[in-house]
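Dropping the structures in below, format is structure tokens.
Each value in this text was obtained by applying a stated rule to the coordinates, not by laboratory testing. All of these numbers come straight from a predicted model, not from anything done at the bench. Cβ atoms are built from the backbone, for glycine too; each structure is taken alone.
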Structure P
Amino acid sequence: MNYRIFFFLLPPMAVFLLGYTFSTPSHQLHGRVTEPKPVPVETAVVIEKTLADQFETIGSLASTDNIDISSELSGQIAAIYFKPGTLVKKGTLLIQLDATVLKSELASANANLALSETSYERTRELTKRKLASEQALDQALADLQEKQNTVKAKKAQLEKLSLRAPFTGTLGSRQVSIGQYVRVGQPLVRLVANQKLRVEYTLPERYLPSVQVGQQVTIVSDAYPNQIYKGYVNYIDPAIDKETRTIAIEALIDNSNNLLSAGLFVRVNHEFDNKRKRLLVPEESLIPTISGQKIFVLRNDKAVAVRVKTGAHHGAMTEINSGLSVDDIVIVRGQHKLREGSHVIDIHQG
């Protein structure tokens, strides 16, 4: 009777043992504990550099000079010597107004001047010989000076008919045509100086004691993300904006390659003068969380999450104010697959 009971109990127990065997995790199979496969990652070393304080903000580019070229005299356009969009140097002839009438008037004025010079010389000789009065000599001199002034005025008017670039810059679209009659002050073409640009931006009022003329500024435009332009502060507004609590700043940027244009938005990095040693990590190593930033640090082939306090950005690097030490190894790629204590392997070190 007891043998029959044992016979019927044996199959369920065997099934239980068999099921336990197949349900055991692979890393605990046969009583052994196996490590999970390491997560491949890329790492970087925390570095220390002596750098100045920086502040990043958004700014706008403006030209240093920007005018509509116009004529001081009315007249008909005789010739146009430029193409829209070209770079011209200071003094380049752009537009010539018809000078036929003024040239004729200048020729007449020169003829009258020649007669006055002859009359003056004759009167002076007669005065020396007491054959003419001093009054007659004074009258001849006054007439000569009047004729000289007339010639100067005609030459000045003639020069004003030749419209030249007042500074080196890039020309805009042509607003007139040959043969067109133009009025005094009528816009003919725009000239913009782009070789140096002003970047206009603001700083929080807390930086008032630190900001100075001559401090370095770097800018980057989305139009040319791989180009970094350098410049220097040349203007600080003496008053703080009451509404925004900011200081208006201007810096001059070298644009000798003529790629940037006035009106572009740019990212501005303003450097202050107080240099000190700073810990830096690649920006991509940071993981944002609800409670702040964290970084996975490589310790004994394991990932350890560390809370950090960040400071200013320095290009692709971010300043770490607390949480890390120099020469710590941080994980910069693959960290989003990690958990605390995950085994990792640096793909560049095997």
Structure Q
Amino acid sequence: MQYIGETLWPGQLGHIFVILAFVSILFSVFSYWRNTKNLDSPSAAGWKKMGRIGFILHVISTFGIIGILFYVMTNLMYEYAYVYDHCSDDLPMRYIFSAFWEGQEGSFLLWMFWHCVLGLVIMKTGKKWEAPVLMFVGIIEAIIASMLLGIHIEIGDWVYKVGSNPTLLLRDVFDIPIFQRADYLSSVKGDGLNPLLQNYWMTIHPPTLFLGFAACTIPFAYAAAGFYMKEYKSWLKPGLKWGLFASAILGIGILMGAAWAYEALTFGGYWAWDPVENMSLVPWIVLIAGLHTNLIANSTGRAIKSTFIYYSLGFILVLYSTYLTRSGILGDTSAHAFTEMGLEP
């Protein structure tokens, strides 16, 4: 059936960008890994260059996905499920960013965006640490990118869905009679943004918090790279700088969320001990502990393992916090559980 009014090229181009982003970051990880294994070889510079090319291609692809998603949202293309779920005709344009990262796919893209930005900074300033650090950042980025693939893996009777493509068509998500009409779009209106999220805090709080989450990856990546390269002390100085940056940004994001909690009638204030708010605070506390042991390690050479453990635990808790927020498993206990189930086993 030839559907009337559908614009398919953004979805097709977006899907290409998703695949390219995933493949290119895997290529970057492999190239940087080869560089770390051939530091004294003439081929080391070539592997490092290919690692950079792969990462830059990943950055371009990620920005391309974001651009496509913004395009279909601002033009209210309801043939796309993400637009239908998060936009509406009466949604003020100032909340289009809020609608973008309200859903799981938009949140993952925001996280990937900040990893890309921070990765470019490391590429410029990391020097000898560029390859091992971006190798670990790339592994994490590849895992997040896989959440956007939206593919099904079938092995016999076992079927597993990998991620959710942000450019899925509405008629591919729902099997209802309206899609038997060629002009179904004339009757479709979007659900719009959750009224609780139509707030200026929703515009600035999530990107700040996700920058903090992404920044927590960097001190962990330095710590992991230091142990991987068997340079147990030289990573401490750059790790401290990134740890300070991550703790500052994450702290600001938490304070923004706390201020919002006192403005929203249903949140009950920050000290109502909402589970999601707790899980944003815990990695920050662990990160602060890591900063203290990092300072001790810089001065005395002690507490290096403790610093590694704290930075690693802080990063793991960030992953767990994101899972709790975006999986929907806290739907009955948290005012923050706005998304549908999707990350649960």
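Here are the numbers for the structure shown:
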{"quantity": "Which entry (P, Q) yields the derived value 4.4 for distance in nm of label points 7 Å out along Cα→Cβ at positions 230 and 278", "calculated": "Q"}
{"quantity": "Structure responsible for 8, 22, 21, 17, 13, 9, 6, 2, 1, 0, with P(r) over Cα pairs in 10 Å bins from 0, in percent, for residues 134-285 alone calculated and labels P, Q on offer", "calculated": "P"}
{"quantity": "Test item: helix-only ellipticity at 222 nm (-39500 (n - 2.57) for each DSSP H run of 4 or more, over all residues; to 500) calculated as -22000, pick one of P, Q", "calculated": "Q"}
{"quantity": "Structure (P, Q) behind the derived value 27 of relative contact order in percent (Cα under 8 Å, 6 or more apart)", "calculated": "P"}
{"quantity": "At a computed 2.02 (Cα Rg over 2.2 N^0.38 Å), which of P, Q", "calculated": "P"}
{"quantity": "Among P, Q, which structure scores highest (criterion: mean count of other Cβ atoms within 10 Å over residues 54-61)", "calculated": "Q"}
{"quantity": "Computed 1.3 for distance in nm of label points 7 Å out along Cα→Cβ at positions 94 and 198 - originating structure among P, Q", "calculated": "Q"}
{"quantity": "Winner on mean count of other Cβ atoms within 10 Å over residues 46-53 once structures P, Q are ranked, highest first", "calculated": "Q"}
